[in-house]
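Nothing in this text is a laboratory measurement; each read-out follows from the coordinates by a stated rule. What you see is a predicted model, and the numbers here were worked out from it, not measured in a lab. Cβ atoms are built from the backbone, for glycine too; each structure is taken alone.
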Structure P
Amino acid sequence: MARPNILFVMADQLAPHFTGTYGHEVVSTPHLDALAARGSRFDAAYCHSPLCAPARFTMLAGQPVSAIGAWDNASEFSASTPTFAHHLGLAGYRTVLSGKMHFVGPDQLHGFEERLTTDIYPADFAWTPNWERADERIDKWYHNMDVLEDAGSAVTTYQLDYDEEVGFAARRKLLDIARDDDDRPFFLCASFIHPHDPYVARPEWWDLYDHDAIDMPAPWDESELDPHTLRIRTGIQADTVGYTDAQVRNARHGYYANVSYFDDQLGQLIKTLDDIGQLDNTIVIATSDHGDMLGDRGAWFKMSFHERSARVPLVVAGPGVHQGVVSNACSHLDLFPTLLEVGGGEIPHDLPGRSLVNAWSGEDDPIDETFGEYCGEMTAAPIFMIRRGKYKYIHCDTDPAQLYDVEADPLERRNLADPTDERAGELETLIADFAAEVLKRWDSAAITEAVIASQKRRHLLHSAMSNQSESSGKIVSWDHLPENDVANSYVRNHQDWAESGPKMRFPRYDAST
């Protein structure tokens, strides 16, 4: 059988909990629902690191944060790090990227043969945190409660401008693939910024929802909150500036509307696949880089290993994909070996993840665990996560341990590792085993040292680049500049006008019919 095409569609900051596909009673996601109805829905999929760039780098490399230095949103993604795009290219795939990938550094392709758009965020070291001054709030480029105050409806935003370009470029590339003579299978990644904050939606998507029907976060008490969540609340000014119930409802309304907007973009891409006759020969994968707390536990955005921040949707459909639900824990790290198995590439032996092809084929998956690392803002020490079966264990050297039964306690309100919890004694051995595993798996002190050394280098380099820009009047930029071959576009004087129309038409006109 011929190797399938692969369409990989990413949202940004989309928690599965806020989709109709995963059971939300308000949010409308008909295209994701339809994809799940004809394929597999993974119910315990996680990002490896709940922050944009680290989540994407670790997904592409199939390696954990600490292995590739993907610490934060200003960490360089080294050009010497192999990605699944490199491997798929070696396996004979045409590899194309449209949209956000948050690459930091001068390499803005990382194995993709073509990149159709620029990125939405900077490619330099401007967004580097400082763990030696971790208690100081970041102002210029950091989230705060303004996004709740500003939530609402608008005709356009910079995020809408971007996603319209991403969607159009991806759909046009699919049409170009259908019209050209390159018979290689394709891997096309279309990566959107929505429903990432700001929570501002176009009127037609905002009006899709009854404002009064927008559900609110479950009540919470500050005594329930772990130290990292408290740090996040301080960092985003939730504990000082605060927010009102009206702002919460507005923000969630805007988020839900933008989830539906992303869903529509997914639907348009799937329709284009159908239009070019490739739907039955294409595996479609829909996911997100991480989630959004959206007010749960008094937190917003991501940056923690709690469910709404670290869980991601993962829905797959296409040839060989079983119709059903996969309950086993998995993560973005598993996508590298999965894609290589699909594409017929040689799977490296050093990958920590496993292929999910058996799971989505309806076969038994004996593995029900995954791991995570967070080394970004609002902490001064690495945070580690182990999800195994129904339990999730979270460790940070500066904080008390956390253990949650995510099946019995999906909102993670009951920390079973708290010595005062009535089940702590019963689970003493389990807690001790998790703690010992963390010590065996990670060297927290060495990772901390590496993070701080990296931050110091990047702060120096950013200062030098900024000084060069100020001195010369020219911006020093690594940002991707998409190619635009206007000399060979549409109709030009070196082309035969009568031949241009038939050549670019799909399906080709057949005068005999």
Structure Q
Amino acid sequence: MSDAAPVLDPSRIDAVILDMDGVLTDTARTHEAAWKTVFDAFLEARDGRGFAPFTTADYRRHVDGKPRLDGVRDFLASRGIDLPLGGSDDAPDAPTIRALGRRKNQAFLDRVAREGVSAFADAVAFVDRARRADLKVAAISASRNAEAVLTAAGIRPLFQVLVDGTVATAEGLAGKPAPDVFLAAVEALGVPASRAAIVEDAVAGIEAGCRGGFGLVVGVARDGETAGLAAAGAASVVASLDHLHIKGDRPLRDRAALPDALASIDAIVALAGDRVLHLFLDYDGTLTPIVERPEDAILDETMRQRVRQLAGRHFVAVISGRGLGDLVERVGLRNLFFAGSHGFELRHPDGRLEEHDEAQAAATRLGELGKALAQRLGPIAGVQLERKRFGLAVHYRRVGDAATGDVERAIRDTAAAFPELTVKAGKKVFEFVPALDWDKGKALSWILDSAGRTRERTLPVYIGDDVTDEDAFRAIEGWGIGIAVGQDGPQSTAAHYRLADVAAVGHFLDRLAERLDGRKRSA
């Protein structure tokens, strides 16, 4: 990889355009396998059993990143084969470019149906960082299946613009290495090419970015093959988008290396200074241990008493993916804020209720979603569906390892039919929620605003254990404190401290109450 990690400067760059296959989704290998299936069958029928098979080098040199028919034509030309273009009514086995292209598309769709689609975690995290830096984000692809693939991977709502093979055909855009698709994307975003960055894994895509006059062209070499991307003109080549930094973005930390919050309790309280400490708590995995069945997560009386004691004297809120009614009942206290369904519904200490206005329309489809999931997941032992006001969770902790892939494929396939919903992944759970720019971090800010608290007067402390709690950790970066519970959450975290387990959370709350009460007495 390049010696210096590339830095994307928001003062010079207003938008990021990312290729889909190989950058955003783990589908480049699926495409390559589909091409190999079709080309090897064609070559064997033409040349006999001694044919020279289609290789990874062929894929990278002649096919990767190009429109389907261009890929067919360029690969065949490399073997000295000239076929007619053919027509839309060609038989599937006809010796034409169009027929081979359609066979490849069907082979790709068959593999997606069998194996599913997944998004690269580093790509999703990078897009999230870009959006938080107020950068516009678009996805491009030569594939006419891009909309379905991004939807199945659960990431379509992340992109303001998608320029795919369908758009390219309708608008007469030339394929890579021509820069047309990238230029169409920045035009739709309202940004000049010189103020946009390109992120690509294909040589043809790098060449397109350079030809289009883009402000920054970055290559992603997940397989370690950097030379071709660098030679094509990439300003930098990275193995992972974790290595593509955004200026001003705060780096994540190694969860295992975080300081122990129990040992740092005095420092944490001292950080408040003249500000008032506001405590935010997750429920599952934080106040109660993770259990096989969500209904078995019972708050024990000792932990309830700790929360009651703190809430009697200080600001306390509980933010959870659980439905609001279920959460309030389980905690069994009334004098604190509650945010349920990842913050889509809120309860004030005086009992007043609020809901996210835009989420209500998407929630109307949860019943239909539940029926579709029940049909797909019914045959899989151990799956449990949990309906909420603004969400539907699929718990699979009791599913055997051999069937986990079946659950994941069912989730991806079903998600494609419900674009107004998106999927959040947690510890052995997938949850469908409204596809809106909303999370636990925004819920935390909503609670503080509702309570009339200002940032200058507040020190938020958030304690949570799972992926969705990272949104809250990031929301308070630079002015609050995040505490990660356990070691089986994200290994790269925005939290500042750690607690070993739920028992350690209890001890921390005891000591926090002592320190805060002592501080009040001394004041």
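Summary table
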{"read-out": "Per distance in nm of label points 7 Å out along Cα→Cβ at positions 321 and 377, the highest-valued of structures P, Q", "value": "P"}
{"read-out": "FRET efficiency 1/(1 + (r/R0)^6) of positions 9 and 281 (r between Cβ atoms, R0 = 30 Å, to 0.05) derived as 0.20 - corresponding label from P, Q", "value": "Q"}
{"read-out": "Among P, Q, structure where log10 I(q)/I(0) by the Debye sum over Cα atoms at q = 0.06, 0.10, 0.12, 0.13 Å⁻¹ as derived comes to -0.28, -0.79, -1.15, -1.36", "value": "P"}
{"read-out": "Highest-scoring label, criterion being distance in nm of label points 7 Å out along Cα→Cβ at positions 81 and 425, among P, Q", "value": "P"}
{"read-out": "Answer label among P, Q for the case where P(r) over Cα pairs in 10 Å bins from 0, in percent, for residues 401-488 alone, calculated from the coordinates, equals 13, 21, 17, 15, 17, 13, 4, 0", "value": "P"}
{"read-out": "Computed 2.7 for distance in nm of label points 7 Å out along Cα→Cβ at positions 313 and 361 - originating structure among P, Q", "value": "P"}
{"read-out": "Identity of the structure behind 25 (criterion: relative contact order in percent (Cα under 8 Å, 6 or more apart), calculated), options P, Q", "value": "P"}
{"read-out": "Comparison of P, Q by distance in nm of label points 7 Å out along Cα→Cβ at positions 113 and 145 - largest value held by", "value": "P"}
